[in-house]
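So, here come the structures, one by one.
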Structure 1
Amino acid sequence: MKKHIETIIALLLLTAVWSCKKEDVNGIKQGGGEAPGVVSGITVQNDHGAATISYVLPDDEDLLYVKAVYTLPNGTEREVKSSYYGNQLRVDGFADTLKHTVKLYAMTRSETAGEPVEVQVEPLVPHIQLVYRSLAVRATAGGIRISSKNPYRGEIVIVPMVDSTNAGEWKPLDNVYTSDSAIAVSIRGLTPIQKKFAFTVRDRWLNHTDTLYATITPKMELLINKNEYSVYQCDNDTKMSYGTTVDLMWKGLMSNEWPCLFTDESSGIPTTITWSVGAAPVKLTRFNLLTRKEGALWYSKGSPRRFEIYGSNNPTHDGDWSKWTKLLTCEVLKPSGLPFGTENNADNTAGSVGFSFDFDEDAPPYQYLRLKCLQNWMGTYFIEIQNMSTWKTN
């Protein structure tokens with residue numbers, strides 16, 4: 001009994017000591033404390049829609065971080081924190097080039113704030129405004145073409161809308177999310193009827209530019225009849241396996257059934273296959289590549305990951321590459337980013353509809369196409385293709 005009482009007393013003492021020293025995993029103490037000093041030696045480096053503030057920390061052993069508090073033009077109040085391991089922080093989300101006041105607070109482990117120090121920042125032109133200044137739209141095959149410059153690679157969203165009834169009834173189209181320096185994207189699936197379109201640019205803080213309006217008639221786009229396709233065999237094309245043939249790429253079964261195009265798995269060099277899309281050169285707009293699903297996986301085995309598309313109007317059966325012009329360098333991206341062998345619903349959805357790529361609108365018409373696989377999802381060269389669809393314009 002005495003031993004049990006001693007154990008209980010020891011536990012109570014430990015609990016009392018722990019309560020006195022209680023801190024959470026982030027180093028924040030419970031309870032109050034003295035206010036810390038203030039940051040000093042402040043310098044500001046203005047950036048596009050943002051600013052980096054550097055400072056000297058106060059000499060305070062209880063210091064945990066520095067906090068910046070400021071208000072965006074849309075009325076949203078923001079806080080940015082930087083631990084005592086650093087001496088600068090970045091404030092962003094500004095939609096103009098006016099002066100803005102930022103308050104800097106030194107914060108202790110007990111969340112006690114020091115006196116605020118006010119800093120003036122004067123951001124440069126925001127990314128959304130830079131993109132909007134060079135925003136251009138025009139008709140393309142089956143839709144509209146959006147282009148612009150994003151010189152400092154800001155993360156922006158182009159928001160397109162269409163007056164679906166030509167009576168002011170605006171409906172959204174697919175947003176364009178990008179940080180590319182040269183923006184060039186097409187929105188497809190539109191009928192060749194004149195309509196009014198509207199475009200605005202926003203960022204992740206929901207800052208918006210003005211709206212660009214345009215009246216556009218999308219060009220006619222046609223799916224090339226696969227009955228016009230034919231195999232063009234080059235001597236250096238890759239051999240096929242399991243009795244399959246190149247024409248299964250357009251004559252095969254669409255529902256992930258066997259057989260499909262399947263090249264030699266033992267090939268130690270990039271796989272190549274060649275075919276014609278018709279009796280004469282045509283202006284190509286895009287293609288869709290549907291691969292074979294292996295078990296529950298689309299991004300697996302012989303599904304092409306990195307490949308090139310070449311065009312020619314005067315090929316030779318010896319496969320002389322000097323007769324071919326590279327049209328596209330393609331890479332299939334896995335939406336989830338999950339490691340090989342693991343896929344989620346987004347991956348399954350993307351794989352089931354195939355992978356689409358646009359041809360350069362300035363490219364001349366071509367009759368013959370050649371695919372060179374640089375890497376499949378296994379890291380080798382062989383490929384499995386269920387279907388290839390190609391579109392053209394007049």
Structure 2
Amino acid sequence: MATLFLRIGAWYLRTRWAQWAALAALVASAWMLTLGIPLVEPFNPYRIDVDVYRIGGLMMLEGRSLYGEIPPTEIGVGLPFTYPPIAAVFFTVFAVMPLAWASYLLSVATVAATVAVIALVLRAVTDLRGAALAAVTVAASAVLLWLDPVHQSLDFGQVNSLLMLAVVLDVVVGRGRWWRGGFTGLAIAIKLTPAVFLAFFLVRRDWRALGVALASFALWTGIGFLVRPADSLQYWSETLTDTGRIGMPGYASNQSLNGFIHRIAGDDVSGLWWFLGCAVVGLFVLALIHRLGEREVAGMTAMGLYALFASPVSWSHHWVWMVPTVILMLHLGVRRGGVAPWAWLAVGAVTLFHGPQWWWAYEGDAAYHWAWWQQILGNAWLWLLLAAYAILWVYGGSRSRSSTEHG
């Protein structure tokens with residue numbers, strides 16, 4: 001398989017028309033994912049989460065509470081604002097433009113961020129440079145933009161790809177630079193989930209990056225307190241821990257450990273099982289990052305996956321960390337051979353472009369009543385995550401740094 005893939009790659013890199021075809025496929029993919037598929041899916045710029053972000057920005061500009069009663073979305077759905085005040089400050093840019101423009105803006109930014117992540121990860125784990133790197137990035141992006149998490153992130157109008165890019169910039173571009181950790185701190189200030197990357201810097205003993213990340217988080221959060229002291233106090237003392245504002249934990253889209261537990265045991269289940277699972281896997285991930293050593297992109301990806309595993313709610317559109325995971329699995333399959341990475345990619349090809357959680361009834365509490373085999377298939381992303389950990393442990397730490405990563 002590795003030999004065949006290398007031959008195809010070599011042919012692609014020396015065939016100009018194939019590269020132009022890949023570029024056309026990328027442009028077409030970006031167009032369809034942003035605007036819709038002609039004759040199949042009507043052009044609709046509406047993104048419900050952009051609507052909520054825009055409402056938060058309006059509340060900020062109008063001096064109204066972010067966490068009290070806020071106006072309904074354009075389609076009449078009442079949704080809470082679940083981000084800290086500093087995020088609302090950034091979202092004011094959406095409040096000063098029509099909703100359609102705001103939706104287009106975030107969609108374009110999401111596509112650009114995803115392509116940037118693909119390029120940076122490819123550069124870090126391969127020898128590709130210059131025109132070859134650009135050509136492979138184009139081809140990979142034309143495919144990976146269609147992964148269900150990216151597709152859904154675009155459909156909802158989420159900021160997940162932008163937050164992922166912030167971390168990737170710190171880890172890949174910021175290596176050895178004084179500002180490393182600054183973008184991660186900003187991401188944490190906007191959405192607390194990236195705080196797991198503090199542990200990444202800690203295990204790596206990158207004290208400066210850890211300090212910069214904490215300082216950046218404190219700076220941006222402090223600005224939020226200066227702008228909205230009452231809302232900031234309410235968010236960090238009450239709203240943050242109110243998971244009821246986020247939605248039904250056992251809904252099919254929640255692919256985290258917590259979602260799986262709620263689906264098989266009901267909403268009255270003790271949180272002890274979730275805590276124990278997070279503790280065991282968390283310790284494993286810390287050991288994995290230590291084992292990976294200088295293979296920072298692999299360690300970063302492992303930590304990004306852990307954020308999805310441990311979060312009380314990881315909706316399908318949160319799982320954009322599958323993008324660098326796919327690249328790592330492909331790289332390991334090509335460089336190291338063996339069955340495991342290719343088997344992972346084969347299962348991923350079946351489950352990541354249209355998640356099994358959507359293959360049968362999923363609306364409302366339907367997932368609580370799935371049969372045992374539906375529970376297994378319907379949580380495929382969780383199993384892919386754990387399988388990726390096992391593969392990284394076996395393949396990632398047994399040879400020199402070049403076995404999983406360059407540069």
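Values in this text are rule-based calculations from the coordinates and carry no lab data. Quick caveat: nothing in here was measured; it's all calculated off a predicted structure. Cβ atoms are built from the backbone, for glycine too; each structure is taken alone.
Laid out as a table, the results:
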quantity	calculated
Per Rg/Rh (Cα atoms, Kirkwood Rh), the highest-valued of structures 1, 2	1
Origin of the derived value 6.1 (distance in nm of label points 7 Å out along Cα→Cβ at positions 110 and 374; candidates 1, 2)	1
Which of 1, 2 leads on relative contact order in percent (Cα under 8 Å, 6 or more apart), largest value	2
Entry that produces 19.7, 59 once Rg and Dmax of the Cα atoms in Å, for residues 174-365 alone is calculated, selected from 1, 2	1
Mean count of other Cβ atoms within 10 Å over residues 254-261 - structure with the largest value, from 1, 2	2
Test item: helix-only ellipticity at 222 nm (-39500 (n - 2.57) for each DSSP H run of 4 or more, over all residues; to 500) calculated as -20500, pick one of 1, 2	2
If P(r) over Cα pairs in 10 Å bins from 0, in percent, for residues 150-213 alone is computed and equals 24, 50, 20, 6, the structure in 1, 2	2
